[in-house]
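These are the structures, in structure tokens.
All of the numbers you see were taken from the coordinates with simple rules; none came from a lab. Here the structure is a predicted model, which is why all the values come from computation and not from measurement. Cβ atoms are built from the backbone, for glycine too; each structure is taken alone.
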Structure I
Amino acid sequence: MLTASILVYVYAALVIIGGIFGFLKAKSLPSLIMGVIGGLGLIAAGYALGQGLAWGLPLALVFSAGLLVFFSLRYYRTRAFMPGGLMAILSLLTLVGVLATTHAK
């Protein structure tokens, strides 16, 4: 579970940084708020995964899947790789990575 925890922490940092950049570049307060909320949720999931707590995996999957849907739709609407396409790819990689590392025997 340690690998999944690290993966989720890295993704959380990218989500928070992305929210901050969205705010600084486009003056988008929703980007900042959602980046911080998403990042904090992922940090909680990463902590729980690292501690072996049962609620860590579902929380990580819900946040990763939710962000995957959000950013996939954003990419579909705008056809702009940044940030929608990149974050959709990172969300998918996190989702698959967490599932793979927590179910590896």
Structure II
Amino acid sequence: MLLIDTNAILEYKKLKLFFRTRELVITEPCLLEVRKIAREKKDHILLELIDKIKAIKTKEKNADKSILEVAKKYTLSVATFDKLLIKKLKDRGIRVLSSKKDIFREFS
């Protein structure tokens, strides 16, 4: 399974991630962020697609902190383009997919 950050989800058209929704998970704080952005942009396709992804509850309310919590707890790799989050994840020994090429390779 791959834990996916908000900014990676927002690239769904380029990444074609949602063909593999059973292999993706998201934290609840990230899910709330994505829903808010999708509603603001009136992106009904994104709203429909994210409902197929398993959301993991966390103690953390902050999206980045929730990703750190879940990735460590379940030993999950994380897909993100957020440079600060990438550094925090790598500092904790968490595997990061930080390019489209890395993400494509993960699913091939």
When volume of the Cα convex hull per residue in Å³ is calculated for structures I, II, the one with the largest value is II
With helix-only ellipticity at 222 nm (-39500 (n - 2.57) for each DSSP H run of 4 or more, over all residues; to 500) computed for every candidate in I, II, -29000 is reproduced by structure I
Candidates I, II; FRET efficiency 1/(1 + (r/R0)^6) of positions 45 and 61 (r between Cβ atoms, R0 = 25 Å, to 0.05) computed = 0.40; producing structure is II
Ranked by mean count of other Cβ atoms within 10 Å over residues 37-44, the structure on top of I, II with the greatest value is I
Re distance in nm of label points 7 Å out along Cα→Cβ at positions 29 and 53: value 1.6 computed from one entry in I, II; matching entry is structure II
